[in-house]
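Participant: Have a look at these structures, which come just after this line.
We did not get these values from a lab; they are worked out from the coordinates using the rules stated. Bear in mind that the values here come from a model prediction, so they are computed numbers and not experimental data. Cβ atoms are built from the backbone, for glycine too; each structure is taken alone.
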Structure 1
Amino acid sequence: MKGSFLGEFEEVVLLAVCTLDNDAYSNRVRSEVEKHTQRPINLSAIHSALYRMEKKGFLLSELGPASNKRGGKPKRIFKPTLEAVTALKHMREVRDSLWSNVPQVLLNKYSI
């Protein structure tokens, strides 16, 4: 299916959205991605990925309630679609299939 494959960064961002459930707004997504990748992530990269995946149909978004902390500005909350979960499941199956074919000797050689 065309467009069903995710890039590495998109996959990580999408997984972060899934783990954050109803609290997946850009700053939280960035924090979650940084926590798991142990790399600093530019917030604009997160925004680009979120909006790109929304355009592809992997995410839906809605404005959450406004807060005083943000000067009355609401947060945009992202939620995964069925297509997103299907794509993530497919990516996991592809990775698992490939990993199962890596010879154990090679993994032992590099202490993986």
Structure 2
Amino acid sequence: MFASASLDKKIKIWTFGSQKTTANYTLAGHEAGVNCIDFCRDPDKPHIVSGDDFGIVKIWDYQTRMCLFTLDQGGHTENVAAVMFHPEVPIILSAGEDDIINVWDNSTYK
């Protein structure tokens, strides 16, 4: 499985190696173009983090297809250019075109 981000404000989930030419499903909820996404590496957390052109970071459960949390308080004032779940430490990083790097707790989202 892999995901794609798009300026159409959507995240699409695809199956690698499938003969299917359309996405399995779409995560919709951003109000601006989605620039970046990352999968959580914790097998107990089927989560994706995404960042958009309005400076918003969202956490998604890709199994339930629901947005779990929106990280916008004290976040970015410009486009989010990169997001990632840290591979070992329970934090989420977001970097924006506002020259700010935010570090979020992966449990409380603060």
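Participant: Match the computed value 13.9 of mean count of other Cβ atoms within 10 Å over residues 31-38 to one of the structures 1, 2, and report its label.
Facilitator: Going label by label, the one that fits is 1.
Participant: Going by relative contact order in percent (Cα under 8 Å, 6 or more apart), which of structures 1, 2 comes out largest?
Facilitator: Result for relative contact order in percent (Cα under 8 Å, 6 or more apart) over 1, 2: largest is 1.
Participant: If FRET efficiency 1/(1 + (r/R0)^6) of positions 15 and 55 (r between Cβ atoms, R0 = 35 Å, to 0.05) comes out at 0.65 when worked out from the coordinates, which of 1, 2 was used?
Facilitator: 2
Participant: Here is a further query. 1.6 is what came out when distance in nm of label points 7 Å out along Cα→Cβ at positions 23 and 39 was calculated for one structure; which of 1, 2 is it?
Facilitator: Only structure 2 yields this read-out.
Participant: Determine which structure produced the value 0 for helix-only ellipticity at 222 nm (-39500 (n - 2.57) for each DSSP H run of 4 or more, over all residues; to 500), calculated from the coordinates; the candidates are 1, 2.
Facilitator: 2
Participant: Ranked on Rg/Rh (Cα atoms, Kirkwood Rh), which label among 1, 2 comes first with the largest value?
Facilitator: Between 1, 2, the highest calculated value is found for 1.
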